[in-house]
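> Several structures are given next for inspection.
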Structure P
Amino acid sequence: MTRPRLPGDPPAPTRRMIRVDHAGEYGAARIYAGQLSVLHEGTAAEQVRHMRDQEQRHLDTFNALIADRRVRPTALLPFWHLAGFALGAVTAALGEKAAMACTVAVEETIDAHYTAQLEDLGETEPALRETLEAFRAEEREHRDIGLANGAEQAPGYRLLSAAIKAGCRVAIKVSERI
C-alpha cells in the first residue's frame, strides 16, 4: 500500500529522480568499494579512492534528500549492495585498466542520465538542479580519469563497456519505480 501524498511532498517525477539518483550513487560507492578490495596500492588505487570519496559525498547528499523530501528509497538497495561490489571487484581483478573501463562505462551512462534529468527539470527545483549539475561535472571528471588511466586499453574494452552500460540502464529503469 502506498502512503498518501502529504503537503510538501515532491511530485512523482521528482520522487523518482531522487530515488534513482540515490540508488545510483549507492551503487557507485559499492563499485569503488569492490575495486578497492582488489586494488590496494598504486596510481589506480589512489584515483579510485579520490572517486570513491566524491561518490560518498554524492550518496550523503542523496541520503539527506531521501529523508528531507520523504522519498522512499528503492527496494533494490540490497541487490545493488551486492551487485555494485561484485562489479567493482571483478573488473579490478581483471586489471587496473578494466577497473578504469568500468568507471568510464558507468560514468558515461550517468552523465547521459543526469543530462536527461536536467532537461526534464527545466527551471523547477533550482537546488536539485544545482546539485545534479555539480555531480554531473564530477561524474565527467571520473570518466576522464578512467580514460587517462588506460580504460580503452582494457582487454575486451568495447564488449565490457557495452555490457556495463546496458546493466546501468536497466538499473536506472528499475530503480526509478521499485
Structure Q
Amino acid sequence: MNNEVLQNIKTRRSIRKYKAEQIKEDELQAVLEAGTYAPSGRGMQSPLLVAVQDKAAMKQIVKMNAAVMGTDSNPYYDAPTVVLVFAPEDRTTWLEDGSCVLDTMMLAAHSIGLGSCWIHREREMFDTEEGKALMKQWGVPENYKGIGALALGYRDCPLPEAPERKDGRIVMV
C-alpha cells in the first residue's frame, strides 16, 4: 500500500546540515500548528512549544546544550530555527506527549520541504538555573520540563537514504 502520508514517513530523514537562510514564517507556523495536533494523553494538549530564531537566544541555547553534551560544537547543526518542546511533569504522559509533538513536527517539516532533526538534552539544559531563568523569561510555567528540540531549516545536503529495515521487529499474535 502506498499513499502520501506513508511515503512521507518512509522518506523523512534526520538532517544535520542546514543553509543559513531563515525559513519562511508560513512554513514555521505550519510546523508549529502541526505540533499542536499531535496526540496527547487524555487529549490534554499540555506540551508548550518555544520557537527560537533570535540570534542571542540561539547562541545561549547552543552554548547550554553544548555544555551538557561536553562539546563546543553546535548541537543544533547551525539550523536557523530551533523549536523547544516542554511539558508539565505532573502529567503522567508528559514525556510521551512531548515526544509525539516532536515526531509530528518532523513529519510536517518534511512534507513541506524543510529539514529537521530531533535534538536531546533539553531536560538537563532547563533543569539548570540558567535554563529556569530562560523559561521564566519566555513564560514557560515552572512545572514544565524540557523534552527535546527540533532543529529546523532548509537542508544543505542531499536527502539521506533510509537504511535497510531490520528483520524481526514485528510480531504477529
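> For which of P, Q does Rg and Dmax of the Cα atoms in Å, for residues 72-119 alone, calculated from the coordinates, equal 13.2, 37?
Answer for the origin of the read-out: P.
> Given -27500 as the derived value for helix-only ellipticity at 222 nm (-39500 (n - 2.57) for each DSSP H run of 4 or more, over all residues; to 500), which of the supplied structures P, Q does it correspond to?
P
> Quick check for you: by mean count of other Cβ atoms within 10 Å over residues 88-95, which of P, Q is greatest? Provide the component values of the computation, followed by the final result.
Working: P: 20.5; Q: 15.4.
Largest one: structure P.
> Taking 26.1 as the value of mean count of other Cβ atoms within 10 Å over residues 24-31 derived from one of the structures shown (P, Q), identify that structure. Walk me through the numbers before you get to the answer.
Values: P: 26.1; Q: 15.4.
Derived from the structure labelled P.
> Right, here's the next one. The value 10, 40, 33, 14, 3, 0 for P(r) over Cα pairs in 10 Å bins from 0, in percent was derived from one model only; which of P, Q is it? Display every interim value, and only then the final one.
Numbers: P: 10, 40, 33, 14, 3, 0; Q: 10, 36, 36, 15, 3, 0.
Going through each structure in turn, the value belongs to P.
> Comparing relative contact order in percent (Cα under 8 Å, 6 or more apart) across structures P, Q, which is largest? Mind showing how you got there, number by number?
Numbers: P: 29; Q: 33.
Going through P, Q one by one, relative contact order in percent (Cα under 8 Å, 6 or more apart) is largest in Q.
Any read-out appearing in this document is the output of simple, stated calculations on the displayed coordinates, not a laboratory observation. Since this is a predicted model, take the numbers as computed values, not measurements. Cβ atoms are built from the backbone, for glycine too; each structure is taken alone.
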